Structure I
Amino acid sequence: MKTMIRNPFITSGYVSADYFCDRRQESERLVSEVVNGNNLALVSTRRMGKTGLIRHCFQFPEIQNNYYTFFIDIYDSRSLRDLVFALSKEILEVLKPVGKKALQSFWECVKSLQASISFDVNGVPSLNLGLGDIQAPANTLDEIFRYLGQADKPCLVAIDEFQQITGYVEENVEATLRTYVQQCNNARFIFAGSQRHVMGNMFLTASRPFYQSVSMMHLESIPLEEYITFACMHFERDGKTIEKEAVSVIYEQFEGITWYMQKVLNALYDMTPDRGTCEVGMVADAIRQIVDSFRYTYSEILFRLPEKQKELLIAITKEGKAKAITSGAFIKKYRLASASSVQAALKGLLEKDFVTQEMGIYQIYDRFLGIWLKESY
């Protein structure tokens, strides 16, 4: 069944290969790693398109025809219980359309959740799974892995924002998961994460449980030429055109980060009349329109931020790519209080994901918020 799409520049979720830009080499490598029996750590900054890439690869015939594919995003999770709940729910959702036999085999393994699953007279399952049903997360996890190990097809489990497990309230979650993953011959795992240093430490430090247990794969920006081809093709297909220079301007401003490219192109496509041309001058208008749509949210965010965090966020935004932010020079330039108060504010901003840190360089995470802050302060 072909999905009808009004705007070809998708800003959330995955629709089909048609609306997916490039990533040919990355897709081939990811599929090849899995098919050859390897687990994979997929690392990139957020909004670079990890989720889209994984969902795209799930559609490849060699994956779709031979594996059960499960995808969970644990960005909001705080404990093993949250992880187990997300995984149970996803497995049930995926198996539901497969049929009663597949569900039955999951149901028989996962004894601790049996109270949450009932079948009607026609054998159709109804799921009443709530977080409260996960009474003993460690037991349920054990049962889930038992299921994965004996499912009637190999399983492919993708866990997005995997670095979150390092902050779980329980101890030894890494070691526990590593043991299960190592012993599960019927499943392959993709661990995707957006905090490079945390992911790097997890998989490349000799003393950590997941050391050398995966193939590492880094996702960079899609090349500009590919984006130009992709954008022009979708505009032309619908009787519109876009100047190549317009795509270049967006690419340069947002460093080719997939989500921003899609978001601005989505707005431009909407602004361009039928049989019209999207000119480079329209890019600023599209960005303005997007930033305006978030204006209320941004005011609210800033209002809730502690004063010191707010001052530091504005300073990092103005600097663009900020280095040595506890140095006397930086503190003086932006009239900040002291090195220790900057350190404390930075910790808060990193925890809340307002700021990203890569190789000693600090940047505002939400680029649209950055544009708004520069204009407002």
Structure II
Amino acid sequence: MAQVSRLDLADGHANHTLHPGTLSALEGAFAAALKEERHGLVHRVEREFLSALGKHTGQRYEAHSSHIVYSASVGVDIMAKYLSVRRYRTGMITPTFDNLPALMAMTGVELVAVPEKRVMPEPDLDELDRLGLDALFLVMPNNPTGTAMDSAAVRRLLEWGAERRVLIVVDASFRLLEPTACVDLIALAEEAGADVVTVDDTGKTVSLQDTKASVLSVTHRLREPVSEVVSHCLLNVSCLDLRLLTTILTMPPDCDEIRRARTLARRNRAVLRELLAECGRTGCLPGTSPGRDSALSVEWLRIGPDRDRVLGRCRDQGLQVLPGQPFFWSTDGAGNPPTGEWVRLALLRDPEEFQRGADIFVSALRTGP
């Protein structure tokens, strides 16, 4: 019999309750949007959304080099088409969320696995040279590990990219949750003379029942060719979606949904780690885990060879947790059994819901075969 999932800690998108003040503001924004003058609406709404997002990411989104798309996956797919047409040999970080390399592979991009430790938190430029890349695709902070670079390391990578003429694509979908990652990567790239693409996303942080938007931004040499690909894939994103998202991104400090999401992720991370400590399973946390104060909205755990048993017990109790093996996209795991020992838990859930899910998960860990 198929199991009915009552608790979902698998989906990495934000799925928590908004502040009452935000809910009230959204009601007003929805009504106003339906009555708005339509002449020049798209450009006006896009401009306001990009300005609001930039105040949180620290990036300035120029209209002629920033493209709003419906999701990060759409932005990645656009870049996959760009890389495929140019036959770029592309390095892809591993482990990382498996739909990213899948989108690349489906368009025929030649992929080269780049272990995370070779590029973050400090890039091994000699190793990157050895790979003979035309492009390098990073996720920063990485999903699922949370690993990123400091500003000095970013600059070194950009200078390397400029010198070697390697295009660098950065999926920054989780950076709204990590203030140190909120810098203007495009401006840094222009300063270094590098060709860079960034992908931002609201869905990992803003909880609006999967109403979300992403922004594909490029440095100046990429404006025309990337714009051409975008024009074949998308006309524009719903102005209603953008109005609602802009409302959330411009709420006053007492209703700041970005700050609230960070607080919630930290709170739920602390709850989970306390439960792991109580049952003697802190060893599930890899040495590279984010610090206790990290607001990254996922937790990456290595629970050992009984992972499938643990996940089965969770499903029996109505809890969905994401198996970690697909993140190791460059291997099927057959020759490397440890890839089948990992799970990823999503943290952006209401405290009571997350507590129930964490209790079920830890209970499954405690239970013997």
Structure III
Amino acid sequence: MRALTFRIFALVMLLALPARAFDTNARAAWVYDVATGTVLMEKNADEPLPPASMSKLMTVYMLFEALEEGRVQSDTRLPVSTKARQMQGSTMFLNEQDRPTVEELIKGIIVLSGNDACVVVAEGLAGTEEAFARQMTERGKALGLTHSTFANASGWPDPRHRMSARDLGILAQRLISDFPDLYRSFAIEEYRFDDRAPANRFNRNPLLKLGIGADGLKTGHTQEAGYGLVGSAVQGDRRVIFVISGLQSDRARAEEAERIVNWAYRQFTMKTIIPKGEIVAQAPVWLGGQGKVGLTTADGVRVLIPAGSQSGVTAEAVFRGPIEAPITKGDRLGELVVNIPGAGQSRLPLLAASDVARTGVLGRMQGAAFRLGHKAIQAVRN
């Protein structure tokens, strides 16, 4: 068996303007294109920082999981403890006589950024907020949040409470992909809970009213963390997720967020370079009922091309061959390596496009004889 590489194509694109790097004023930032799996920009993306209320996304994720698993229902009512009632900062103004529903608490966390709502959820799901915070950390690790530790459910300042920008972005992506129906709550612009806090009824996400496709997710602010935002927007068939933190004011946060969304959509062009189902290479087969098997990708290949790129996109099929039968359609047989000018390299699995049965006894004998002869020729040449 030997590694085989086949150049599939060299796609040349000439565009008018050079791609402009984005220079953010945020202390940390991460920008991600979901459709192509491309990180468009990162700055201090793996530095564990105080996330403030942006870490409420983890509380919401765990509550969404509880809903999906049937541990709670949307109309389940949870008690309000003295600890929850005494929470400061942004709240729903809950008291011990309240029994808010899970649906009310979701809106209270997402729209009103209620610290008291987070404590109610934590105690309702885990008994105590401390136990819930430990569960948050464990679940976060399972989700791939490698630079996150949680000390509470609300993002209240604590030296043990940290998240990186990349982790916040990964969490946002999981909320969107794992809970597409529940995710719609992040686009709610206003929520009046019993009219207790009229001044606190509006969603703090500054992008929701701009008509740029924004539909989430969460702002955050403390003196230590500065102003931050985990955001997402959809335009056409592209979704962009971004995280910024450490800005000096809510105005600076709003302006930076809008700049990032505009840059992500205007400075990159998405191209389909391999349609779904297209055979990208033929791999030789050993001891099979047919001599070759087609290789394809699961969903085709789309890439982002930086505006003004003067070099071409290239793709290569890499696999070890010949491939021994039997082969089942969908088996992973190699990799498609796509080199994108100005955006690095991406690797996608190459899959068998069809079944290949193992040949009979005579065929195997012929195949073995062929391979022995091939080895003998190679030995003479060497």
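Just so you know, all these numbers are worked out from the coordinates, no wet-lab data involved. No experiment lies behind these values; they were computed from the predicted model shown. Cβ atoms are built from the backbone, for glycine too; each structure is taken alone.
Hey, distance in nm of label points 7 Å out along Cα→Cβ at positions 34 and 186 derived from one of I, II, III reads 1.8; which structure?
I
Quick check on the output: -13000 is helix-only ellipticity at 222 nm (-39500 (n - 2.57) for each DSSP H run of 4 or more, over all residues; to 500), derived from one of I, II, III. Which one produced it?
The read-out was computed on structure II.
Given 4.2 as the derived value for mean projected area of the Cα convex hull in nm², for residues 194-241 alone, which of the supplied structures I, II, III does it correspond to?
Attributed to the structure labelled II.
Of structures I, II, III, which gives 0.70 when FRET efficiency 1/(1 + (r/R0)^6) of positions 210 and 226 (r between Cβ atoms, R0 = 25 Å, to 0.05) is computed from the coordinates?
Among I, II, III, the structure yielding 0.70 for FRET efficiency 1/(1 + (r/R0)^6) of positions 210 and 226 (r between Cβ atoms, R0 = 25 Å, to 0.05) is III.
Just checking, which of I, II, III has the largest value of relative contact order in percent (Cα under 8 Å, 6 or more apart)?
Structure II gives the largest value of relative contact order in percent (Cα under 8 Å, 6 or more apart) among I, II, III.
Comparing mean count of other Cβ atoms within 10 Å over residues 202-209 across I, II, III, which is largest?
Result for mean count of other Cβ atoms within 10 Å over residues 202-209 over I, II, III: largest is II.
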